[in-house]
Structure 1
Amino acid sequence: MAANGGTKAIVAALAANLTIAVLKFVAFILTASSSMLAEAIHSLADSGNQLLLLIGGKRAGKAASPEHPFGYGRERYIYAFIVSIVLFSVGGLFALFEAWNKLQDPHGIEGDFWWVPLAVLIGAIAAESFSFRTAIIESNRIRGKQGWVSFVRTAKQPELPVILLEDFGALLGLLFALIGVGMTLITGNGVWDAAGTGMIGLLLVAIAVVLAIETKSLLLGESATRDDVVRISEAIEAGGHNRIIHLKTLHLGPEELLVAAKISVGAAETGRDIAASIDAAESRIRSAVPIARVIYLEPDLHRDDVQGAGRASAEARPQDLQS
């Protein structure tokens, strides 16, 4: 469901951005507004980013191979990281470069179509609001009681945080462009247009940095959420025969979790008993956390059990000697 929700949000954002990009380019051609050019490139970069996310989602579904025995789930993280690079370079740096050029020659809005940028920006705000609303609805399905900042920082599905930040940035960018164009029309001073373009560039760079930091963490490998770790721990110990000596988890992809644990077994248990105990624990883990697809449980003796067995053996020796 999370993957389907992410795809729905991506498609909605892609449709909105492609339409908006065309309209912004038309507005730039008619008026030579740097804010409109920066916004057009921004929408074009966002459209490319959404295509990258769709490609990443498709490639992540490939079956595991001998070269990649844990599958390709992390492809989604890789493409999300590429998105942050595209947003930084194509979107942010281009807007800052365009703002610098406009400051060198701060001309006003040219031509008789002065109203076109305003109409395009207002229409773009409406379209981006629809895309943003879709992303919020789909995110709420998995966000639970988390705040938005916490959701962006801890979400294992990279698509929804990326779309949320892109749409939020797009709306703020449109607001900056609207202020820049509006003030340029009112005052006739192109510095306002350049300032709006510069604000768009700084905004995109900031969002790109946040995305890069979060997706880098996913690429390095993040553990399961606290709630999932608690569920896994309770599932292992629910049988009453096992205790966790240590437990490690790792996301192989947004919907695929690796669980590795060393668990205690009874010193007198047979191999058949240990195997049955491990199988039962694995079944309980999968029931508690369905995304736990790869599970490795290593049986061992708990230190207290070993010490207890040693004490019992030491106490038994004098009696053996007496007999």
Structure 2
Amino acid sequence: MHAMVLKAFGGPDNLQPAEIDRPEPRAGEVLVRVHACSLNPVDMRIRTGLPIGPALPAVLGADLAGAVEAVAEGVTGFAPGDEVYGCAGGVRGLGGSFADYIAADARLLALKPRNLSMREAAALPLVSITAANCMSRAAVGASDHVLVHAGCGGVGHVAVQLAKARGARVAATVSSPEKAEIARTLGADDVILYGSESVADYVRRLTGGRGFDVVVDTVGGENLDRSFQAAAAGGRVAATAARSTHDLSPLHAKALSLHVVFMLIPLLENVGREDHGRIMREVAALAEAGKLRPLIDAARFTLGQLPDAFRLLESGKASGKVVVDLIRG
């Protein structure tokens, strides 16, 4: 089969086309013909050496949408021809989606939303599972006022929609007036132009100085400190980028709870993979009900153009998720 193989850690050009053996599904797995895959920042970090990746040479890639080709022993709920999607590989011990086929743990997959294309479905898995974990860990409910940082980012744009689906009032930080309009179309009740006003100012403007019940921080670094500042007393902060050092005294002063989300643990540790499949089914239901849609950059890439797709991701200029088409549909 065709694949893009990483033979040495480094830049996008280290991904090279190769012909490799098609994987054989083991017990509990399905063989999926990949129609589309999407890129995530963690794919870039694994490519440059983050030590959670597979041994080199390797096929990377976590997200996919495709069609089931074969079902191995012990798999129920899937049959050849089913259109599926999920976050199923690209880390230690698993194959990746940057190839024609992947042998995927069936617990990580769900039937693709019927109203979404393969390209659209491939954009959703990792960011949706991460956003859903933020919602559940922070126990977001209809009475909550939620702040989502980077509301047009990968995880952020899904978090806005999931919070709205739970009935919450949602504010989102964005980087431009154009993205403010996008955030509103996703359901954000209020928008904050990042850098145009201080945390104290927007907390006063939007909450009367009380603070937000829940803050979803997808940015990390100094922004996590701003998230502590923006939270109300007794509030909850869900963080997806917490590999940094912080003064935790603001948490103590306001009795905040901090929930760190790292959605790849089930893939790495083989624990709780059923939860990923369940979330994918819930996301599909929301998409089919018109309550969730992906933001996708308009640029089109084939598998052989994967290095160019990574360059777009790393430029910071993509407007939505970067998707690679293995089969145009």
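Values in this text are rule-based calculations from the coordinates and carry no lab data. The structure displayed is predicted, hence computed values, not measured ones. Cβ atoms are built from the backbone, for glycine too; each structure is taken alone.
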The value 16.1 for mean count of other Cβ atoms within 10 Å over residues 46-53, derived from one of 1, 2, belongs to structure 2
Ranked by mean count of other Cβ atoms within 10 Å over residues 38-45, the structure on top of 1, 2 with the greatest value is 1
With Rg and Dmax of the Cα atoms in Å computed for every candidate in 1, 2, 19.6, 61 is reproduced by structure 2
Re percent of Cα pairs over 25 Å apart, for residues 126-237 alone: value 8 computed from one entry in 1, 2; matching entry is structure 2
The value -24000 for helix-only ellipticity at 222 nm (-39500 (n - 2.57) for each DSSP H run of 4 or more, over all residues; to 500), derived from one of 1, 2, belongs to structure 1
Calculated from one of 1, 2, mean count of other Cβ atoms within 10 Å over residues 150-157 reads 18.1, and the structure in question is 1
